[in-house]
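Please go over the structures that come below.
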Structure 1
Amino acid sequence: MKPAPFTLHRPATLAQATTLLHDLADEDARLIAGGQSLAPMMAFRLARPGHLIDLNGVGELAHFSESGGMIEIGALIRHVDIGRLPIPGVTGDLLRAVLPHIAHHPIRTRGTFCGSLAHADPASEWCLTAATLDAVLVAHSASGRREIAARDYFEGAMATALRADEVLSSVRLPQLPEGARFAFEEFSRRSGDFAIAAALVVFELRDGLIAAARIGIGGAEDRPRRIPEAEAVLNGRKPSPELFVEAGAVVAAALSPMEDISTSAAYRRELAATLTERALEEAAR
């Protein structure tokens, strides 16, 4: 199939893009950067925007920077760029470890980090990363700039706190402390398919005990999120297989999983527990 007719706009600045989005909001204007989610939806006519605003000419969105203990990734940074940019420290290592799990190589060469966050698929690896690391999402509109905490950003499956007239211009991730350990695990039926469930864990070891634990789960519910009940189980205790099984069980009990024709809620719950255990074991090694 082919997309329904639309008008294409190519702004050169972020200000021009936000003005266009504001002026065309009543005509279902959409933003496009990588287009790896929107273009297929348009081809199947699941989305029929009257206007497309192409961000690829907005050079100020193609930025990466580090300051004040935060790493900022602009809206035109593509998935593959994460593997090429000199993103320092543990956070850089974590991002490079997650990168190969995202879809397939052709999609990674065109899709964008912020585009994944804007689309907000529950199975998105970058959405899980943002939720687990308590990212700050930066939005611009014709009326100004605002920052949205990741815990307030994801509102459901492909639903976010972004307003219709806002551009997600960048995301800011904290630089994890040196020595922090992490691991990412996900399961999909075929390589590159959407994950049925995924787990991202981060923790520090202080005097042999776990501290500052983060456990994020994606794919299982309608949005990615941290599981504070399981984090509390870990903190202050010595790493062990028994502890990791306990934490996995707490994750399973805390979830309200999605269900579909091929995957039951019970299966997703058990899978999330197993992936959490595996990720904790990998991080501990």
Structure 2
Amino acid sequence: MTDEVVDSHKMPLLDHLIELRQRLLRSVIALFVAFFISFFFAEYLYNFLVQPLADILLQRGDERMARMIFTDLTEVFFTYVKVAFFFAAFVTCPIFLLQIWKFVAPGLYKHERSAFGPFLVASPILFFMGGALVYFIILPLAWDFFLQFETTGGDGTLPIQLEAKVGEYLALTMKLIFAFGICFQLPVLMTLLARAGLATSKGMAEKRKYAIVGVFVVAAVFTPPDPISQISLAIPIVILYEISIHMARLMERRREEKEAELDRQAGIEV
């Protein structure tokens, strides 16, 4: 029996646009509410992002160097604005996805909804995993690597010491978190392509060596120029690529089983 659409009646185009506007408006309101709440705690949120660097500087025993500087009067304020927006966008991302899903779902068949639903759940979870990898592993390793280039000076040479800027630190940290979070969407993207028939597990497996080279190129672009950060991003992506191949293979197997079942039902009806 053919799957039925949730809403059997057809809505005029204007009604669809009104519904889309309402759902986007709800999402934007949620974003602004989360932004103002996050801005109230912006200082604490920024200190949370700075903690990996602070831990390393404090372990070195020189509390005078464990500080952040700013050279523009507005730098700290706008940095707090960016921090608040960053956390607000992260918190409300599931709300945006849910509203988009509620808008699209009535036009999908039952099997399409059951197929795409899990990806909406997996996408923010994978982004969070990528961000957690950055915060707990990549940042401590990267900052420790770069701080090794400090020198104490002497014998006619000047010391080289870190004077970390508030805005520059946030920009680099957010860049890393977004890079890892987006790269961790690879299984979702490749599985959707496989389900749509635009990619196959066999094709992905055959192009594995090219994909690995591309992964290291992407890692070199999105991470600081140190081998630890690049390898730390490249290895998880390669693992996720292998997971994508496995997920695509499962999708193909399910499609073959469904086609075989339909052929069997057609044979019985004949």
Structure 3
Amino acid sequence: MIDESLMVEANGIRMHATTTGQGPAVLLLHGFPDTHLVWRKQVPVLASAGFGVLAPDLRGYGRTEAPPHIQDYTLDQLRADVLGLLDALNIQKVHLVGHDWGGLIGWQLAATAPQRIERFVALSTGHPSAIAHAGILQHLRMSYIPLFCMPGVAEHMLRAADWFAMRQFTSEPGQIDVWKRELDQPGRLTAALNYYRANLKLALPHSLPRVKIPVMGIWSDRDPALGEKQMRDSAHYVEGEFRFERIVDADHWLQLTAHERVNALLLDFLAAKKPQSTF
């Protein structure tokens, strides 16, 4: 098994990524407030199954550059980062797995660059239009977002009392220590929050091309921010195969707190067809 850390130029920034294993390419995109390390329970399993696993730190996270301005974090930029990373590594097509913001980027790529994606797995985050139309209960679940969009206030709130608020996010042992280590670095917490500040229009219905590649949506029943409806209703925006999987007794970070079930689903879904691109 090959495990390598890379720094590449992509979309005008330097991006860090790890590659593990050899075989058909699987791209893992993390969300807030994570780095590539959130996939630590998936990478060895996928690599052992014969996939080449690419796990980047997205813009502003980990060892990837953190541009200074809010508008540096629009979904257009984030999508271009991922495509630039694949181009830099000469990877033409991947299986894509995204969680949280990585899932939103994944939906964008599945809709607008389907020639680069074989199959897409969305963890927690449904199609943006499904989220926008999911009703008042879903909007109440996301009532924290206006606070996250307040510069300075959100940073202070999240750091207060030794990161008390973030300690409530997940039951995964030691995860808060991972987040603290990364977000204590200068500018990193602000960069992470800029994803919300730069993409306020996500709360409004908008149009993306219908997704024509196979999609699996995985949702966990203890997710406080994203309800089941927004994931189930994502089927309305997928022309082809849409598979919904519900995981019981797992929080939003289901790739950590329900990793055995998530890994089994990934292997089953991704094995249905393997892309030609390998590394």
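No value in this document is a laboratory result; all are computed from the given coordinates. Since the structure is predicted, the reported quantities are computational estimates derived from the model, not experimental observations. Cβ atoms are built from the backbone, for glycine too; each structure is taken alone.
Thinking only about mean count of other Cβ atoms within 10 Å over residues 71-78, which of 1, 2, 3 has the largest value? Across 1, 2, 3, mean count of other Cβ atoms within 10 Å over residues 71-78 peaks for 1. Here FRET efficiency 1/(1 + (r/R0)^6) of positions 39 and 199 (r between Cβ atoms, R0 = 30 Å, to 0.05) was derived from just one of the structures 1, 2, 3, and that gives 0.50; the source is 1.
Taking distance in nm of label points 7 Å out along Cα→Cβ at positions 103 and 167 as the measure, the highest value among 1, 2, 3 is held by 2. Matching task: 17.3, 49 is the computed value of Rg and Dmax of the Cα atoms in Å. Pick the structure from 1, 2, 3. For Rg and Dmax of the Cα atoms in Å, the value 17.3, 49 is produced by structure 3.
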